[in-house]
Structure P
Amino acid sequence: MTVSAFVCISAVAETPGVKLPDPSEGDVNGLQGIIFWPSDAKQRPVDASGCNVYLVPGDVDKRFSYPCGKWIAPPPDRYTIWLEQGTRISHQTVVVNGGRKFQGNGMVTLIPLQEA
């Protein structure tokens, strides 16, 4: 899986009360999962309640939506993605998902939000 313009983490200083999932939990039906998590401008995770991630594949007539903080393994494709939470939104960026088999770690992905 290739990512661009956001932070994929294995260790980060967590905001008090916000616990990021362990990457070893990222097995989604035998595939490497990815989890999208909102952060503040300093890349500190924030509460994911009410946050959704939107994925638009190369076939722009489709759009997938998942709650932030949930392990997902979308079909292999190139996706334009963004997060929304209340009045906050992230910039759009691109994720290429190759449908890799799970090899012990999923991807925990922090994406900063700002007021819309």
Structure Q
Amino acid sequence: MSTNSDEIERALAPVVQSYKDLANKLDKHELKLDRIGKALEYLAVQENRIGQAETKLLDIYAKWNALVDPKDGPLWRIQQHQASCPRRQVQAMWFVLVPLCGLILAVTGLVLKQL
């Protein structure tokens, strides 16, 4: 009987070895698939972050465009207001106002000195 079982073992040895080799290959492929899965998860997270960054960038551009809108943007309104300011009149007022303030201070000083 032992010769019969030895013959069966010898006959099945290549099949058993092939099975073990196949199991090793499957284990290696499983490890590779795990690494690929982790890489895909990492890429998905990165894509999500990139999408969020793109959305924030588009929001920033929208805010900038609203700020410099030539029809009713705040910068345009400020420019229009500044353009309508009477610069010459303001300068003339300062040329009159500063000497008058100096004169008032001098007179006040003289009055206080006399007291």
Structure R
Amino acid sequence: MGIFFRQQSLLPAISTSIEEAIRTNPVGISNLRQEVANRANRVVQQVSGPGQFYWIRLIFAALFLFAILGAGIYTDLHNLEVWSKMLLHSFEILLGIIVGLLGGEAAARG
């Protein structure tokens, strides 16, 4: 399950392709390997693509991230060094996680 990208179901595209293959008489196909390659490419084109991006989740992650940053700065201004250090370190870790998830999911989508 993707966090920032919607995963498209493969079932409808594969089911349609298999149903077409079962209904097709193989005697009428001159080049069977080429027909298989064409059908496989058609399925790949149906299920690949940029997908749907969940903007609201990115906005929520950014707001949460900036809230932690703001709390870290606020605690630093009020001489709460331990809290400030903890919150700013949490900000760094969460920023890395969010950027990593975005990059990883985008790379997985192709």
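Say we calculate volume of the Cα convex hull per residue in Å³ for every structure; which of P, Q, R gives the highest result? Largest calculated value belongs to Q. Quick one: distance in nm of label points 7 Å out along Cα→Cβ at positions 66 and 98 came out at 4.2 when computed from one of P, Q, R, so which one is it? For distance in nm of label points 7 Å out along Cα→Cβ at positions 66 and 98, the value 4.2 is produced by structure Q. For helix-only ellipticity at 222 nm (-39500 (n - 2.57) for each DSSP H run of 4 or more, over all residues; to 500), the calculated result is -33500, so let me know which of P, Q, R that is. The read-out comes from structure Q.
Values quoted throughout were computed directly from the atomic coordinates according to the rules given, and no laboratory measurement underlies them. Keep in mind that this is a model prediction, so the values were computed, not measured. Cβ atoms are built from the backbone, for glycine too; each structure is taken alone.
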